[in-house]
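Every read-out reported here was derived from the displayed coordinates using simple, explicitly stated rules and does not represent laboratory data. Just so we're clear, the structure is a prediction, and the values are computed from it rather than from any experiment. Cβ atoms are built from the backbone, for glycine too; each structure is taken alone.
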Structure 1
Amino acid sequence: MNRVKIILDADVVIDFIDGGRLSILPNILPAYDFVILDIVMNQELGKHAATRQYIERQIEWFKGPHNISILEWKPDQETLRIYAQLLKTKGKGESACMAYCQTHNDVLASCNLRDTKAYCEQNGITFITFLDLIWYAWQNKILTEAECDQCIQDVIKAGNNIPNIKIAEYIPTISNL
């Protein structure tokens, strides 16, 4: 039986890198497969060689049942049609992730709610954010409350646009994954 995938958009991956917590990401929700589409890796994350190398090392070092994998972007006709429509108003990475999730019933992980939330809600796509994943890390005792709060502050200090909130005060987008 195929497990549900959490399809990682570039912004979530960057937030976990900047928060120093990419290595724990697959352990947060071990019932899911964490996946980066190769189009996101090549077009978005691959813009900076150091970022790409960091992710590749992460995947190599932590081989096992709970890891991040790269999935080849091979859209079928329906996925390609949705992707082309989304490209009119959204970036390549977001469009690919949303189209894939819509046609495969997988979960989108994106921080760009301005561009994704309404579409996901209208099309029945489950979505989560970086903060949702950090909240799950706290709930599942992967990180302590203090570690979650520090991770959030590290991401903010890196210049990423996420709410400045204590994890204990955060209300998750979805709390039943």
Structure 2
Amino acid sequence: MAAQEPLSQPRYSIKPSEVVLPEGVALGQYRRVIRPFANWTLICDENLKKKQRVCNITQTIIDERGAMAFSWSLAGTSNGNPIMIIRVPASVGKGNPVQISFSSQKNPVNAKTEDCDQTICLILLPVGPVLREQINKQVDVRITYANPENGDGPVVIGTTLKGLPTALAAIK
């Protein structure tokens, strides 16, 4: 039997979990369930000890390099009201407009980035009657914003709400 060779310089390491545990939750007491739907992904995180579950439904649009160009998540606020959490690249900058146009509606929804970090800018958009109607109709959507990194003019992204009602129904 040959002697075991000593380990070489560490070239490999264990990849840590992509799920970040909330403060005070022990390892093994937190579960994430990811369910893909057409155009959307349902993500539910559950604190097993407290028997609390929080879900969101997310869609991410990437550019030709694989970088996030636009992302939005339908989630609930602490008082249960639905909200769309919208993310655009940090280079868009704080306080700048993002226009959301729905194929079945004449007037677009105009929002402004509220907060930015080094990677993203956020918009918190309450889900009111107009957005609810568009979700139920599963319409096509056009997102427009200015990005200084895009010298060719505004960024225009086409996407859809198709599949969102199905993912929403799966939460129950």
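Identify the structure, out of 1, 2, from whose coordinates Rg/Rh (Cα atoms, Kirkwood Rh) was calculated to give 0.94.
Value 0.94 for Rg/Rh (Cα atoms, Kirkwood Rh) corresponds to 1 out of 1, 2.
Work out which structure the value -15000 belongs to, where helix-only ellipticity at 222 nm (-39500 (n - 2.57) for each DSSP H run of 4 or more, over all residues; to 500) was derived from one of 1, 2.
Going through each structure in turn, the value belongs to 1.
Which one of 1, 2 has mean count of other Cβ atoms within 10 Å over residues 14-21, as calculated from the coordinates, equal to 22.0?
1
Can you rank 1, 2 by distance in nm of label points 7 Å out along Cα→Cβ at positions 38 and 158 and just name the one with the largest value?
1
15.2 is what came out when mean count of other Cβ atoms within 10 Å over residues 78-85 was calculated for one structure; which of 1, 2 is it?
1
If relative contact order in percent (Cα under 8 Å, 6 or more apart) comes out at 16 when worked out from the coordinates, which of 1, 2 was used?
2
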